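These are the structures in question, set out in turn.
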Structure 1
Amino acid sequence: MELKKRVGCLHAHYSNIEYIEKALSSFEVELIHFVDPALMYRVTADENFLTSDAQNKVKEQIEWIAACNVDAILLTCTNYIAILQEDQLSIKVPIINIDEPYFDFICSIQQPQTILFTNPATVEGTLERLNKYADAHNKSIDLEIVVIEGTFDLIMKGQKEKYNHEICKFLKQMMKEEKEVISVAQLSMVDAAEMVESETSMKIINPLDTFVHFVGKRLEL
């Protein structure tokens, strides 16, 4: 009997576990979850916490997970992905970034589009990676970036229902403004996006849309 592949998943918040468990439920994989919200608190609230400190912390986390006999490491936090410097790692375990298939989809769209965030600290790093991806694939993208202010603290405090409510309200307002292509950049925003989709005819792109197929290919499942 072939052993299940083990995937170590690094999350910035416990709420992301449910998304990944559901998304990969059809695969014969063992998911081992590691959750550390403290880094996001330090990055967003501690002015004395340097970028180099964040990079060292993520490197330490990744190498710790790699030592747990995993076949791959999945990063579900866009901030972790942006902070990580893979060329400084001393591991051979492949790293799967949840935003790679999302970037690919975004870059395939040839009309103006709006990308929503709730965590302002995630925006710069995500856009830097997205633009590099677009340049590497000779793609031109027309983006409007919008941060839903005052919401990210809600999910970090465990107030998921209120967090989803605020995102839903914002999405519905944007639809009234006739924005044609809207996406949410963070995994924590998927529930709200799907709620609005179920109530309207609007398709809202999210990082899980193409994720399952992408992971299957990377893990050779």
Structure 2
Amino acid sequence: MRQADLLQPGLMSVTEALAQQRQRQRQLLLQPGGREALLLMQHPPCYTMGRGSSAVHLCHGVQGLAHPLHRLDRGGEVTHHCPGQLVLWLVLNLQRHTPDLHWYLRRLEAVVLEVLAELGLPGERQPGLTGVWCGGGKVAAVGIGCRRWITRHGLALNVNCDLQGFDAIVPCGLRDHVVGRLLDWRPGITCADVEPLLLAAVERQLNLELLPCPVVG
């Protein structure tokens, strides 16, 4: 089991989170044997688009968005972030795990599936798609980037967030799939309830020991 730094900045803008992630990725690119890192946070309301994602999935164009739009170097289409959604970005060296992006995507889905199982909820995958569903609603989106096997970005899990912001987009480019949140099946659940389950699942699925680390501005 390898140790990895865990940064939990609470509510952090996408711009600040990107700076933290890029710093950690640069460190691992320079020293591949260095400490891996995870950032667990929530974002103020915003939208993000992956590399190559299409503006056709913005229902009323960029001008129709009520919150900022960020273009990220990850896979996947447009999604919405807001408080009540847990965002986990992982900066890992896959050469220490399994150097296979499909394996890594399935591991991230397995993390969410394990959390849902702990809550007694029926999580599932959809054939040919990336992410995790529960009761017909997509509760977790997964989008990653990778450079020389050093990963970027990760997953977003809807806990008790307001889903209204998703109405302005076609989430993940899937027109026939609704968005869900854990609150719909577990009334009263909060991010504080889910965070320890999520981190424990990460440790088991990726064979890591997470060590709390301060966020350096």
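Throughout, read-outs are computed from the coordinates displayed, never taken from laboratory work. Because the structure is predicted, anything quoted here is derived from the model rather than measured. Cβ atoms are built from the backbone, for glycine too; each structure is taken alone.
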Structure (1, 2) behind the derived value 1.4 of distance in nm of label points 7 Å out along Cα→Cβ at positions 59 and 83: 1
Top of 1, 2 by mean count of other Cβ atoms within 10 Å over residues 27-34, largest first: 1
Computed 20 for relative contact order in percent (Cα under 8 Å, 6 or more apart) - originating structure among 1, 2: 1
Which of 1, 2 yields 2.7 [distance in nm of label points 7 Å out along Cα→Cβ at positions 51 and 123, calculated]: 2
Winner on distance in nm of label points 7 Å out along Cα→Cβ at positions 107 and 187 once structures 1, 2 are ranked, highest first: 2
Origin of the derived value 16.2 (mean count of other Cβ atoms within 10 Å over residues 115-122; candidates 1, 2): 2
Parent structure of the calculated result -8000, given that helix-only ellipticity at 222 nm (-39500 (n - 2.57) for each DSSP H run of 4 or more, over all residues; to 500) is the read-out and 1, 2 the choices: 2
Given 28, 15, 10 for semi-axes √(5λ) of the Cα gyration tensor in Å, for residues 11-98 alone, calculated: source structure among 1, 2: 2
Among 1, 2, which structure scores highest (criterion: FRET efficiency 1/(1 + (r/R0)^6) of positions 67 and 131 (r between Cβ atoms, R0 = 35 Å, to 0.05)): 2
